[in-house]
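S.K.: Structures are listed in the sections that come next.
Just so you know, all these numbers are worked out from the coordinates, no wet-lab data involved. Just so we're clear, the structure is a prediction, and the values are computed from it rather than from any experiment. Cβ atoms are built from the backbone, for glycine too; each structure is taken alone.
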Structure 1
Amino acid sequence: MEIAGSNRVVIAFGSNLGDKEANILKAIDQLAKSCGRVVQVSAFYRSAPEGFISDHEFVNGCLLLLTDLNPYQLLKELQAIEMALGRIKHSAHYEDRCIDLDIIFYENLCIQSPNLQIPHPRYQDRDFVLIPLQSLQLDFHPH
């Protein structure tokens, strides 16, 4: 069942293990089923890993989601999707991953809690977020 939504959220996605594009498409499908309506998806962007060493290149992008979930409910759903698609966090450090989903913006909210920071604290330093983000036609102005 698709959830209609009124809150505009930008989610960044990435994968550097397995069939990267298929991992991302599965995640987008799951987002549409459990979180809301996916309105726009950027082109995929290839990038080298940042913050850790790996031989596996990333495929990244951003999407615009309309949701009725609050930010904490959405975070829980994103983590459930990551787990369902096989993501296992071995440590608190950056590492290879089959899928990564991050909330970049949730409307114009600013949240600074131990489990959730919105806007995402490092998005402005990451080309693999900024370049796909520029292709989205946002009708709101996040921080």
Structure 2
Amino acid sequence: MPKAKEFTVTIADKPGALGKCFLALAERGVNLLAFQSYVEGGESLARFVADDTASANSVLGGLRMIFEETDVAVVRLPHRPGEFGRAAARLGDEQINIDYSYCGLDPGSNLVLVVFGVDKLTKAAALLDQLAAEKE
């Protein structure tokens, strides 16, 4: 999974709004693989990678939510000290700027999914794919 679709959803900054969105996704069987939420400019923004992008898109559209899909670089790494640092350093060594990052879990394994929003997606995905292969 060197590349994935990420959803960035604008959600009302009020109690229960995030839960309503994520429960609607769950009702359609959409599993969140990685997730980040934060408040910016009076709005709550949630970024996530889902296991079923078509269904996630359908659910968010049905809820009339404001969202966008973005390509991100994703790598599966062992859950141990230094792995995230090695991945970030590898990107930096190749002059790839990390705009943001967050983590999740790879279903059915002990691996961590690390999501990178980067300025050079194709190059980053290839480098992270190599890094993951070195750890196997």
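S.K.: Upon calculation of mean count of other Cβ atoms within 10 Å over residues 71-78 from the atomic coordinates, which of the structures 1, 2 produces 21.2? Write out the running numbers ahead of the final one.
M.R.: Values: 1: 18.0; 2: 21.2.
The structure behind it is 2.
S.K.: Another question, if that's okay. Hey, mean count of other Cβ atoms within 10 Å over residues 23-30 derived from one of 1, 2 reads 19.4; which structure? Could the numbers behind the result be given before it?
M.R.: On the way: 1: 19.4; 2: 14.1.
Derived from 1, not from the others.
S.K.: Right, another one. Have a look at 1, 2 and say which one yields 87 for volume of the Cα convex hull per residue in Å³, for residues 79-118 alone, as calculated.
M.R.: Traced to structure 1.
S.K.: Please state which of the structures 1, 2 yields 8.6 when mean projected area of the Cα convex hull in nm² is computed from it. Walk me through the numbers before you get to the answer.
M.R.: On the way: 1: 7.9; 2: 8.6.
Structure of origin is 2.
S.K.: So if we calculate distance in nm of label points 7 Å out along Cα→Cβ at positions 31 and 63 for every structure here (1, 2), which label has the highest result? Walk me through the numbers on the way to the answer.
M.R.: Values: 1: 0.4; 2: 2.0.
Result for distance in nm of label points 7 Å out along Cα→Cβ at positions 31 and 63 over 1, 2: largest is 2.
S.K.: Follow-up question, since we're still on this one. Using the calculated result -10500 for helix-only ellipticity at 222 nm (-39500 (n - 2.57) for each DSSP H run of 4 or more, over all residues; to 500), pick out the matching structure from 1, 2.
M.R.: Working: 1: -8500; 2: -10500.
This value belongs to structure 2.
S.K.: Something else about it: Using distance in nm of label points 7 Å out along Cα→Cβ at positions 15 and 39, single out the structure from 1, 2 with the greatest value. Let's see the in-between values first.
M.R.: Numbers: 1: 2.5; 2: 1.3.
Top value of distance in nm of label points 7 Å out along Cα→Cβ at positions 15 and 39 goes to structure 1.
S.K.: Name the one structure among 1, 2 that relative contact order in percent (Cα under 8 Å, 6 or more apart) of 33 was derived from. Before the final figure, lay out the partial values.
M.R.: Values: 1: 33; 2: 29.
It was calculated from structure 1.
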